[in-house]
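Peer 1: Okay, got some structures for you below.
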Structure P
Amino acid sequence: MSNRLFQEAKKAVMLAKEAANEQANHTNEAIAIAKNALSSAYAHSNVAEKAQLRQLQEELDHLK
């Protein structure tokens, strides 16, 4: 069974990236939601998932 929090974090980062690409008004909110999702997922992930979450965090950091 896959980690639900991990999947939600990936989706939240994707939505934040889309908002940033569209220069949407809700970009900052989408980034905040993604950061929260990443934090929650990290606490409940295995080593491989944590590596992927760090990569997603780096992508998110470049949106600012």
Structure Q
Amino acid sequence: MAKALTIGAPQHPAMTAAYEQECRDMLVPHLDAVLDKAEAAGWDRGQAASALMYLAAMRLKPA
């Protein structure tokens, strides 16, 4: 059985480059898993990645 994906708590202060990189590192396996599932279901991987970018952008709060 596949190991469950988890997201660890941040180890760096918010609003630092290290915090941003750590967040990316934590999300990579999850993003890859979603893209793998979409591709396995027959979706084009690039199109699925583009859709995820759009969905993520729609969740940003206005400044």
Structure R
Amino acid sequence: MTRLFMLLFSIAFTTLAGIGIVLVLVLGRYDAVAIAGAAAVGGLLALPVSWLVAKRMQDIA
């Protein structure tokens, strides 16, 4: 399950960090701290999402 989790994490991290960065830019925050913070929050959200999806996929198979 660890390999599946890491694969899903790489996809979820990129997606959620990108969504956060776009959201921050749309809100008009162009400073580096806001952009880095949005990417970090996306990374933190990607951890449980990846774990839950990997667990569900493992249970199905």
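Every number in this text was worked out from the coordinates using simple rules, so none of it is lab data. These numbers come from a predicted model, not from an experiment.
Peer 1: For helix-only ellipticity at 222 nm (-39500 (n - 2.57) for each DSSP H run of 4 or more, over all residues; to 500), the calculated result is -26000, so let me know which of P, Q, R that is. Walk me through the numbers before you get to the answer.
Peer 2: Details: P: -26000; Q: -20500; R: -31500.
Of the structures listed, the value fits P.
Peer 1: Can you say which of P, Q, R returns 3, 15, 17, 21, 21, 14, 6, 2, 0 when P(r) over Cα pairs in 5 Å bins from 0, in percent is computed?
Peer 2: Values: P: 4, 21, 32, 22, 13, 6, 2, 0; Q: 3, 15, 17, 21, 21, 14, 6, 2, 0; R: 4, 22, 24, 17, 12, 10, 7, 4, 1.
The value was obtained from structure Q.
Peer 1: Right, something else. Relative contact order in percent (Cα under 8 Å, 6 or more apart) computed as 48: which structure among P, Q, R?
Peer 2: On the way: P: 41; Q: 18; R: 48.
Derived from the structure labelled R.
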